[in-house]
Structure 1
């Protein structure tokens, strides 16, 4: 698959934001899902307009922390302008964070 300049740029932007979280927590972040091809996104039941397809989203976990705690930390970092505003979803086993450029919560 040909990786476009836009996908590379989006990946770098997302990685930069996740690195802020990693440094603040002092722990590694496990990425369960980040960029997905449209075919893979369909196969896993992702939404057609998923930001994973644009390389703007990651589903993450942090060892020793609950998803609720990771979610709260990201909210704090966004409020302090240390991380970029974007989409933030709390799930039972992971947190979704994306760099869509505007606030979205679920």
Structure 2
């Protein structure tokens, strides 16, 4: 990751709605959620959610797939793992294992 892409990802999460959407999509795992389900789960208006999802897509935090007339959103877990790795790569002078830092794998795609 570059400093620029790191800032873009972090900025895209700097909203309570976006952070809640990210966490909900992580919880949904590889199945993701269609926009209407996500809006209902977060108790936000669909047009409000659309605005936030667009910002998250712009930072590549989400993946979206057309399913008929619906859009299914999925969290980009590998990007988040890369972000955490970038933020912690210099931990303990470049030896994160000495600090007990590890990035667990979640939702691995086969």
Taking distance in nm of label points 7 Å out along Cα→Cβ at positions 6 and 70 for each of 1, 2, the highest value is that of structure 2
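Between 1, 2, which one scores greatest on Kirkwood radius over Cα pairs in Å?
Looking at the calculated values, the largest one is 2.
Going by distance in nm of label points 7 Å out along Cα→Cβ at positions 54 and 78, which of structures 1, 2 comes out largest?
Between 1, 2, the highest calculated value is found for 2.
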With helix-only ellipticity at 222 nm (-39500 (n - 2.57) for each DSSP H run of 4 or more, over all residues; to 500) derived from the coordinates and found to be -12000, which of 1, 2 does the value describe? 1
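None of the figures in this text is laboratory data; all of them are computed from the coordinates on show. Treat the numbers as computed from the prediction; the structure is a model and nothing was measured. Cβ atoms are built from the backbone, for glycine too; each structure is taken alone.
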